[in-house]
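Asks: Multiple structures are listed underneath, in structure tokens.
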Structure P
Amino acid sequence: MSFDELVNQMNEVLLGAFETGTYTLTRSQAGSQPEPITGILTEGVEPEGRTPGDGSTYAHFWTAGVSPSLAPGDEIATETTVYKIVGEPHAEGVGNGVEMLLRMDRAVT
């Protein structure tokens, strides 16, 4: 078994143990259909380099095995909130893990 395969298995275990739910991904490309995505969402973060108190609500989202790649402007939705990816999602080494910063876009009614 290769190192990448081992890391992919570890990512699956992490998602199984710590995932905070199944969310909906809507890509910013025209004609994109919503699709389910699993991940670990941490809400209420204050990222470095962002002005605190600007009224924005941020979250971190980690997932694995997403293809094609995620991009700024893509949306991750919970049952109550839609977040937009801000900045470039970045890979977490090997194994298809991706971490991204989200900013609250709107509440779901």
Structure Q
Amino acid sequence: MGKRTVQGFIRTNRSNPEIIKLEDSIVNYTAQLTLNQILSGAIIGPLQLLAGVTQSVYHGLGREYVGWIVIDTDQPTDIFRDSMAPDDPTLSIPLQAATLSPIVKLYVF
């Protein structure tokens, strides 16, 4: 799946005072949403994580990731970050499956 992030609001009309007021409110609200790192995440996968093998999962966020959530898996297993791997957190997450070799989808934020 492609990366999706919260986008800012684009003004459409600057001639009607009521619309300007409404658009100002929308701009202020969407600006807050775009700063929320959990909402500005990406769905990654499906990808297979091999048991006992650290894999660099590239997230494409354009910033350091905060965390991830497994949103789908075909097998029960623990997935963890390999804290000893030399990955750059602005680019990827070093992940490993504890057992089995699950195919997963992740939400990275």
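Each value in this text was obtained by applying a stated rule to the coordinates, not by laboratory testing. As the structure is a computational prediction, the values presented were derived from the model and not from experiment. Cβ atoms are built from the backbone, for glycine too; each structure is taken alone.
Asks: Work out which structure the value 0.35 belongs to, where FRET efficiency 1/(1 + (r/R0)^6) of positions 10 and 98 (r between Cβ atoms, R0 = 41 Å, to 0.05) was derived from one of P, Q.
Replies: Working: P: 1.00; Q: 0.35.
Value 0.35 for FRET efficiency 1/(1 + (r/R0)^6) of positions 10 and 98 (r between Cβ atoms, R0 = 41 Å, to 0.05) corresponds to Q out of P, Q.
Asks: Same structure, new question: Consider the structures P, Q: one of them gives 33 for relative contact order in percent (Cα under 8 Å, 6 or more apart) as calculated from the coordinates. Say which.
Replies: Details: P: 25; Q: 33.
Only structure Q yields this read-out.
Asks: Something else now. As an exercise: volume of the Cα convex hull per residue in Å³, calculated from one structure in P, Q, equals 98. Which structure is it? Show your work: numbers first, answer last.
Replies: On the way: P: 111; Q: 98.
The read-out comes from structure Q.
Asks: Computing Rg and Dmax of the Cα atoms in Å, for residues 18-65 alone gives 17.9, 60 for which of P, Q? If you can, show how the numbers build up before the last one.
Replies: On the way: P: 13.4, 35; Q: 17.9, 60.
Corresponding structure: Q.
Asks: If you work out distance in nm of label points 7 Å out along Cα→Cβ at positions 26 and 58 for P, Q, which one comes out largest? Spell out each step's value before the answer.
Replies: Working: P: 2.4; Q: 3.5.
When distance in nm of label points 7 Å out along Cα→Cβ at positions 26 and 58 is calculated for P, Q, structure Q comes out on top.
Asks: Using Cα extents along the principal axes in Å, for residues 42-81 alone as the calculated read-out, with 29, 20, 15 as its value, let me know the right label among P, Q. Please list the in-between numbers first.
Replies: On the way: P: 34, 25, 17; Q: 29, 20, 15.
The read-out was computed on structure Q.
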